[in-house]
Structure 1
Amino acid sequence: MVREVLEKIMREIVYLGELMAEVSTYENFVSCEKTKRAAAMTLINIGEFGNNLSKFHKEVADKLPVKGMTNLRNAVAHGYYTLKFEFVWNTIQTDIPDLKSKVEKLLN
């Protein structure tokens with residue numbers, strides 16, 4: 001079960017990377033509604049998986065930034081129309097690579 005959740009998180013991270021490769025700059029990102037919405041939904045999914053880890057697999061969750069993942073999920077899910085996409089961009093650029101590295105270590 002834990003491995004399955006970690007694999008789902010990794011799939012979302014990989015998908016997010018593919019999305020971001022299509023836009024490459026912040027200006028392109030914010031001008032593409034489809035990509036912004038897909039990125040936001042992907043972050044929500046990552047946060048949901050992190051939340052599930054914290055509820056059912058605390059020993060693994062403690063090795064990941066689960067609180068940040070869940071907080072980001074809540075910010076995106078409940079504040080979409082007031083959400084600052086600069087925040088989403090920065091999270092994807094700075095936090096997601098670190099999360100990817102941590103998930104990869106847990107999977108290996």
Structure 2
Amino acid sequence: MEYARAKLFGLLRLAVAVAIVLWLANRVGFDEIGRHLASVDVPLLLAALGLMFADSLVKAWNWQKLISSLVTDREVSFMRVMSWYFAGGFLGAVVPSWNTTRRISHTT
């Protein structure tokens with residue numbers, strides 16, 4: 001029952017987010033959005049994305065060094081730690097925070 005409720009809440013959040021984006025895009029105008037996207041400086045955008053990825057790699061490397069200092073009975077590969085780091089970042093972006101969860105549980 002709890003799983004179904006959480007799944008329904010997640011789908012509801014997604015539907016609300018899509019509705020808000022579509023509403024905003026409709027208010028601004030799809031032509032206006034297209035003009036702004038066409039004027040994007042692609043090399044600058046790629047440089048920004050590259051720097052963000054490099055930042056994530058450095059953070060994952062730091063985690064790998066920390067884990068390697070604590071786990072001495074086997075080698076933990078950088079690729080594995082990097083996949084954990086990106087999975088954790090994804091979950092952190094889509095899963096409600098503890099505070100949000102606490103508010104929901106107090107209102108029901």
Structure 3
Amino acid sequence: MNNNYNIVITETPSGYYNFILKDNRSSLLFSENYTSRSGCNNGAESLKVNAKKISNYVSLKSLSKYFFIVKAANGQILAQSKKYDSESKLRDEIEKIILIFEDNIPIINE
């Protein structure tokens with residue numbers, strides 16, 4: 001898989017931290033807010049491990065859009081996808097993300 005992907009950690013204006021899996025064109029996964037940069041970094045590291053396993057993905061539907069979450073082994077939600085118009089597109093994106101995480105994705109602190 002192309003290694004143009006990064007996990008980018010940023011601080012929000014309100015002082016929280018979150019991470020985004022992105023490439024040069026789009027953002028693919030979004031974390032919830034963390035109260036510390038180290039906690040956010042730990043969440044990003046956990047995503048790198050847990051996003052490789054299909055069993056850690058949960059597909060969901062909200063109104064007419066599909067999305068998924070990635071969970072850690074302990075059940076904690078690590079990240080959520082963007083919304084998709086079809087269930088087939090959602091499945092394709094899950095497969096793509098599993099392949100992305102076969103590579104060592106760098107974590108970048110901004």
Open item on the list: Tell me which structure, out of 1, 2, 3, gives 36, 31, 30 once Cα extents along the principal axes in Å is calculated.
Closed with: 3
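Determine which structure produced the value 1.31 for Rg/Rh (Cα atoms, Kirkwood Rh), for residues 31-86 alone, calculated from the coordinates; the candidates are 1, 2, 3. Intermediate values should be presented prior to the final figure.
Numbers: 1: 1.06; 2: 1.31; 3: 1.02.
Structure of origin is 2.
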Open item on the list: To test your reading of the models, identify which of 1, 2, 3 gives -25000 for helix-only ellipticity at 222 nm (-39500 (n - 2.57) for each DSSP H run of 4 or more, over all residues; to 500) when calculated.
Closed with: 1
Task: Structure (1, 2, 3) behind the derived value 2.3 of distance in nm of label points 7 Å out along Cα→Cβ at positions 23 and 71 - done: 1
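Values quoted throughout were computed directly from the atomic coordinates according to the rules given, and no laboratory measurement underlies them. Owing to the predicted nature of the structure, the values given are computational and were not obtained by experimental measurement. Cβ atoms are built from the backbone, for glycine too; each structure is taken alone.
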